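The structures considered in this document are given below.
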Structure I
Amino acid sequence: MSLRIGVDTGGTFTDVCAFDDESGEVFVRKVSSTPKDPGSAIVTGVAELLEQAGDRQVTDVDFFAHGTTVGTNTLLTHGGVKTGLITTRGFRDLLELGRGRRPHMYNPQVDKPVPFVPRELRYEINERVRHTGQIEVALNEEEVREVVRELGEKGVESIAVCFLYSFIAPQHEQKVAEIIREMLPEVHVSLSSQVLPEFREYERLSTVVTNAYIAPVIFRYLSRLRGRLAADGLVAKPHVTQSNGGVIPFETAEEMPVRLVLSGPSTGVVGAAQICSAAGFPNIITFDMGGTSSDVSLVQDGSPKITTGMEFEGRPIRSPMLDIHTVGAGGGSIGWIDTGGHLRVGPESAGAFPGPACYGNGTDPAVTDANVVLRYLNPDYLLNGQMKIDREASVDALRRIGEPLGLEPEEAALGMLRVVTANMARAIRVISVQRGYDPRDYALVPFGGAGPLHASRLARELGIDTIVVPEIPGAQSALGLLMTDVKADFMRSRIIRVDPDRPEVIEEAFVELENKAEAWFNEESIQTSDRKKSRRLDLRYSGQNFELPIEIPDQLASVDTLQSVIDDFHASHERTYGYRLENTPIEIVTCRIQAIGQSKSVELTTTEHQGEDPTPALETVRQAYFDSENGYQACPVYRRELLVAGNKLSGPAVIEQMDTTTVLLPGDVCVVDALGNLVITIGNPS
């Protein structure tokens, strides 16, 4: 029997999910993350899951995919390698000059980010390519060799190469790479013409430097994990998630690690989009709350929103990625009092160790402790008994933070939940209201270990009236790994004026990218029937500095088809900026193709309506605290796995399962749909 396994590594827990292709069974396992060696938790989790699935063997696994936070954490902790930079003469300090803007216009005390490459490791070369691709100053190979020799003597482990206009004419960068590999074969090389063949020299430079900075770390991690899995008997080629929501083989990812920065949260969005589209909710806002952070994203018409880049601690990273916004609000986020005497929550987290006070190792009050105090979470254990809970430790922690504010532990706990809810609501407004979308038009889809706990409060804060909780929310990102495809992105900047009467000009611009996509399909041995491509254009009005991505058909075969693309751009511009310029010429900035190798996915099964009465799933009734006016109230507790299609529940209520807990506030109504989702209608939405 064959198994498909997905592993998602978080800051607190590592989730392992398996799907049996023959029986259709889904198995889930959670183990504590091991931040110093993430691979240890993965190997342990896979072994425990195989045992749980009936003493299976690693040889039974025919698909293995992994979502990792190693790249993100390397950037957060500045844990990359000693990196050198070779660039065009005159551009040595561009990495620090950037766009010449202060990070915060009205705060002169804010420091700019420290560059990953210090000035003494940045070298200039006499070479120059014009914007037309014409070589104005030829590359001096002897000068290059002298620079490479000096970088070698300074002990760099990685070198980034970024020349002006190399995205048009990459031959100078390619020659430098040849020399580096000849003289310093052990050093990793990153070329801007390969990592990001787009215009805007600062963003391209920042991205290729980031890639070079983390590449050896990612290589060591993935190669070591690949070896450990192979030693345990894994025959299938392991894959890792990219920021764009697709997966690629470990070996491919090792060369382009900058595309893994959002590896962890991306597949949860992809899986949620598929599940909710099948359930009749194509427009959703996903809310992935784990132990350390919350990741939010918007899905329109069943398709996650794509962006071309992000800023990470003030450093631009340009790479195709899902439009995910992260905020430091998780179950492990610590409550504290600021100098003004106000209650704050996060971004500091208790992490996997020591963890919240209720885990028995720490003393700081975390969001999880607040939920334990209010008795939303089981006061005795989590994970179906795998983890014991010390409620008294949570009460003590909340008492310590509440006393200076004159609050009882329950009131302090409610205060922490209100603060963390406000933090998460701000994050959702970034990807909705600030993009021109009204969150009230969407269903909220919570997942992660803590998402369903806070979903009802968050929905009320945003005015959302419907919540959809997937069947396995705590391991949604791991399950999403089994629902995604193999993907690769190809792009090329070309400034072209859009002529509504000449669609063939645009088609000519895509020829090179189409050829690269076909070559990639062949390299990955993807069957012709499984090949799919999507195309986008980054468009702007002539004279603008920023562009908007617009999906386009496989072929712009007619004038009418091109006109529909132009109309889509006008509409997108009006939604984003509030106006349109119908008579202003439009320019293409960058052409993009995403090559997709469709893979076998988890089959979503439906069940027939079996009645509204949820009594057979009732486990107990416990006292829970929802507000100071009513104090503790009798709250029924249901087992999620015993609920069946058609069951109807009214809040207040708690629904427990191995990987998470769902809370229904007073007034909420929940119905189990045919796919096993909890569809919650919010009582009295604001």
Structure II
Amino acid sequence: MTENALKPPVARREPKTIEIHGTQLLDEYGWMRDKTSPEVLENLAAENAYTDAAMKSTTDLQAKLYAEMLSHIKETDESVPYRKSGWFYLLRTVEGLQYPIHCRREALGDRSLAEAGPEVTLLDVNRLAEGQAFMAVGGMAISPDGWLLAYSTDNTGFRQYTLHIRDLRTNQDLADHAERVGSFEWAADGRTLFYTTEDEVTKRHDHLFRHMLGEPQGSDVIVFHEPDERFNLGLGKTRDTRYLILEAGSHTTSESRFLPASDPLGEFKLIAPRIDDQEYSVDHRDGLFYIRVNDTGENFRIVTARVDNPGREQWAEFLPEEKQVPLEDFDLFQTFFVTSTRREGLPVLEVYHFLEDGSPGKPQPIAFPEPTYTAGGSANPEFDTKVFRYSYQSLVSPASVYEYDPATGTSILLKQQDVPGGFDPALYASERVWVTAEDGVRVPISLVYKRASFHRDGTNPLYLYGYGSYGYALPVGFSATRLVLLDRGVVIAYAHIRGGGEMGDAWHDAGKMMVKRATFQDFVSATEHLVHEGYGAKDRVAIEGGSAGGLLMGAVVNLRPDLFRVVLSHVPFVDVMNTMLDATLPLTVAEYEEWGNPNEAEAFAYMRSYSPYDNLAPGPYPAMLVKTSLNDSQVMYWEPAKYVARLRTIKTNDTPLLLHINMDAGHGGASGRYDYLKEIAFDDAFLLRELGIEY
């Protein structure tokens, strides 16, 4: 049987409607939600079989792409070691092994890494993964004395983590453990561990526990409970290690409590009570809390407050808000601090010395050479340090770690990612262009292409990636796996659309809730602009997005199916109404602040107007590869499964419509690095075939 003669699976239709706010909401595939149903599992297996058969002719191409990508990856490698509390820590990868190995070397006094003690293994994730189809480490925390390792693991992809404690003297795990764990931190005594846990149904982190080493989980003490369903708990520690900080945060509001790390039996004290639409984060230096807060403006400022009286009425401005320059974060050290801001959507790092009176000196900007890039703080665990480590990469420059000396204002390159296989950055070029959206707002786009194959005459195949939600600024980084597309003449672009965080909270607010459609219009405008300006051929446009970016894919295809030839949609949030009307699902209630509450008539009507599943209509559609995972805890597998099933009943052309389900993974796909490369090769083979490249 030829591929064209393959028949796609036909899912049973069971029409059911609910009426809300006077509108009928149809869901004829709601039965797919039963993960234990043999019929559901048979349907998913049939979808995978159909997709495998439809992609059979690309088997050799997939193997070729995989080999090319692997040739550009240094399989045996190590990270730049960083120093913390008398040890140098690093991450190692070994050729043939799927997972990293966490290692350390003892720092012998003030001597350099070259004179450090022998390397020892802290955690070999490959050992943890033996006999498992999936393995992920959620977090790690070393006890203050350096001899106990708390770590968490997930072996299903459902992001449900188990806490373990390992004695690093014997390299054996203790009996101590806890289930459904989120964040965790040691108290100063090295015997007390605090950890947060999630609710069993909604997966919201709502409890903080105190565990005493050697005691069973059943005797752990509940220290704090967060009752508001919009809020999640997160536990951290100030860089000087003096205080534990417990943050309760929603998408728009936060508050923090603190506890001296030396007083594990004490009470977490509130810094400032939550106020709707105000967020703040905290660090500590010399008896003062330094607080990044948006109380006087959406771009944030820094204030200070005494530890013994930290309420809002005592806040003193330390660094004022700068209009049009959102303050994303700050790194606090003993003698200096570093701000991370954005100017025109690009990251900026500035270093400030503390003056004698404790005020900030003049900023020292760290210069970056390229038109579009990603930069930020790297591993800087030591509070009393004379240098600042930061990372830098771009679409053509591999990931690099630098060390900046505030005393001299100079940076030293510590390591740049090695890209074997003949990679030469001079062969590629990057650009940053602006498009005027439908309502007149300027939207940035980052582009990369191979110089020799690029012609700005509308002939190149074009690939455009987008996200545009949660205030997440789309990173512009280097990817060795991207070279297989660039070397075949594909122009690759990233649209920094509204709903993201490239221009701070204002950019996020301009693409969420009751103005969410601006995100989709921006993406359409970006595509039209790139085609009009000759960056890509109008009949050879491929697009990709995942999760909320999968919502973007579904929405823009419904708006303009004629504009795109190929669509890659990963774990797509496409069944907006049914999901957001079910408060028992993970994330739903908290996400009312991102999408709106459909129990309110106005929000329901607006969300219904763009929900991809609810707005599918008869007509031709682009070639589509939709991917999901059975154990996804963020976008349930049934959303893309239902979407594809309904789309098959109404699309009027014969372009491929494929659904692939990873039966052993979660929201992020395969956990092993080689397995993940194979997933990318599969995606790229579909994209290249449908664009008519090397097929």
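Name the one structure among I, II that distance in nm of label points 7 Å out along Cα→Cβ at positions 63 and 127 of 3.6 was derived from.
Computed on structure II.
If FRET efficiency 1/(1 + (r/R0)^6) of positions 23 and 543 (r between Cβ atoms, R0 = 35 Å, to 0.05) is calculated from each of I, II, which structure is the one that comes out at 0.05?
Matching structure: I.
For FRET efficiency 1/(1 + (r/R0)^6) of positions 231 and 583 (r between Cβ atoms, R0 = 25 Å, to 0.05), which of I, II scores largest?
Once FRET efficiency 1/(1 + (r/R0)^6) of positions 231 and 583 (r between Cβ atoms, R0 = 25 Å, to 0.05) is worked out for each structure, II has the highest.
For which of I, II does distance in nm of label points 7 Å out along Cα→Cβ at positions 263 and 599, calculated from the coordinates, equal 1.3?
Only structure I yields this read-out.
From I, II, which structure was helix-only ellipticity at 222 nm (-39500 (n - 2.57) for each DSSP H run of 4 or more, over all residues; to 500) = -9500 calculated on?
Derived from the structure labelled I.
Coordinate-derived values only; no laboratory data. Treat the numbers as computed from the prediction; the structure is a model and nothing was measured. Cβ atoms are built from the backbone, for glycine too; each structure is taken alone.
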